[in-house]
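Q: These are the structures in question, set out in turn.
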Structure I
Amino acid sequence: MTDGNREVTLVTGASMGIGRALADAFAGQGHHLLLVARSGRMLEDLALEIGRMHGVRVFCFAADLAEPGSPQRIAEYCRKRGLHVTLLVNCAGISRASDFSELPSAALECVMAVNMSAAARLIRQFLPGMIAARKGGIINLASLGGAQGVPGLALYSATKSFVITLSEALHMELKGTGVRVVAVCPGFIETGFMEKAGHDARRVRLPINPVDVVVKAAMRGYRQNRMLVYPTLLDFLLVFSQRFTPRFVSAGLSGFLAAARNNR
């Protein structure tokens, strides 16, 4: 069964946090949506809510992006339904606060699979269609943590560095194709993400901003086709200051500000 030839914005990690907020924001601009997250029930409830509020079609696909075959299954679903992904928003991400030597092997594999492999595979699935149509875009949710190693979040910061550098390269490769690529690099955001990662938010020595700060910056950065988007002035200044400091200083400062290493 197909839904005709319908253009959609695909949002991963859409059931909560930044993903949910971006889905709502794009629906408010008239985008039809394909929402992806692990919880099918939450997605269905969200689809009804967004559809009624904004008068757009909202499709759902429940998938665990830690499974290598999920991006292919999402692409097959789109083909069967006649959905054309013209904007891919990679918001799904996970973290685990821990010294790397103490990180459980299952968590290690899951963080890498969701934060890096799934994002890259989804881009590879849908990018050729965007190039052929000479329009479209990709918004990758990175992190301020990707600008340097963060003690206590070593693997997470490394995966977000991957997202940033992949986005930078794609941004340049796709110049003149009509396809935009933007990486959004927020600091700490009020989403419940840290609690799930075992990261005590009370210890963090940086402001924890509301979700709408990221959403507004992401929407503006996408309109302007900016390579990297820093939602706040402090985010920008922290990254800019690294031009004048040795890498070991930047890494040490990031560990102090994030305070992800419990009892150290």
Structure II
Amino acid sequence: MLIDSHCHLEYEGVVEDQRGVLERARAAGVKGFLNISTRQREWDRVIGTAEREVDVWASVGIHPHEADAHADLGAGALLDAAAHPRVIGIGETGLDYYYDKSDREVQQALFRTHIAVARETQLPIIIHTRDAEEDTVRILREEMEEGAFPALIHCFTASAQFGQAVLDLGLTISLSGIVTFKNAQDLQAFAREVPADRLLVETDSPFLAPVPHRGRKCEPGFTADTARFVANLRGVDLEELAAATTRNFFALFTKANLPADAA
């Protein structure tokens, strides 16, 4: 049993055949899906899919690319949406200085708003960070001093130094198909060292299809390919890696549950 801890089921490339995508993933052994939102107008659709599909959950949040368009979003809107029984996480949110599609100060302020909601609800915050390691760690450290909150770095591609810093803060690391890429040797080295109880796998569908699916739209079923690759990296059986990452998912996302016949 595997969990795709980060996918975008409402995005072009997936939503057109959403039912088929989910059926193929289930046939590949993926039994749970966290459907991630990136802007407020997506929240109803993301939650609606989670209401319809017993093995799909939802997150509510604002991607850093969308920060300027949501600069006035207060914690209240996130708190109201997070109260829904199918919403199990806050995000994705964070900092992206690679594309700089939103003002950096606005990104940071909105990131802190999400953290405050994660602290209040104790729902994990799902963090996107790119070319912003120093500020991401600084904000996390400052906010942890105000009170602990559960968190993960999704689609981890950062330095090992950053990885160790967030592990020291208690965060979880999620690996996407990027870890399978030939030019990802540094990431692969770090992936071998992540503690077994702090590791998740994801697709970030419809992006970042792993080997052997490069060049295709990514589907949640490809979680199995990434998990197999990571298991080989770490010298364990796929079954062991799948069991550990599934256990880690439910330990982190404590609001998630599956019907007995779906597990």
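Read the figures in this text as sums done on the coordinates, not as results from a lab. Nothing here was measured: the structure is a model prediction, and the numbers come from that model. Cβ atoms are built from the backbone, for glycine too; each structure is taken alone.
Q: Where does the value 2.1 come from, among I, II, when distance in nm of label points 7 Å out along Cα→Cβ at positions 15 and 31 is the thing being computed?
A: Numbers: I: 2.1; II: 3.0.
Only one of I, II returns 2.1 for distance in nm of label points 7 Å out along Cα→Cβ at positions 15 and 31, namely I.
Q: Here's something else I'd like to know. Kindly point out which one of I, II the value 25, 17, 14 was derived from, the read-out being semi-axes √(5λ) of the Cα gyration tensor in Å, for residues 151-254 alone.
A: On the way: I: 25, 17, 14; II: 20, 15, 13.
Of the options listed, only I reproduces it.
Q: Given structures I, II, which gives the highest value for relative contact order in percent (Cα under 8 Å, 6 or more apart)?
A: II
Q: Quick check: 23 is what I get for percent of Cα pairs over 29 Å apart, calculated from one of I, II. Which structure matches?
A: Source structure: II.
Q: Still on this structure: Starting from the value 3.6: which structure in I, II was distance in nm of label points 7 Å out along Cα→Cβ at positions 111 and 223 calculated from?
A: I
Q: Please compute distance in nm of label points 7 Å out along Cα→Cβ at positions 103 and 215 for structures I, II and give me the label with the greatest value.
A: Numbers: I: 3.1; II: 4.4.
Comparing I, II by distance in nm of label points 7 Å out along Cα→Cβ at positions 103 and 215, the maximum is at II.
Q: Among I, II, considering only distance in nm of label points 7 Å out along Cα→Cβ at positions 175 and 207, which has the greatest calculated value?
A: Result for distance in nm of label points 7 Å out along Cα→Cβ at positions 175 and 207 over I, II: largest is I.
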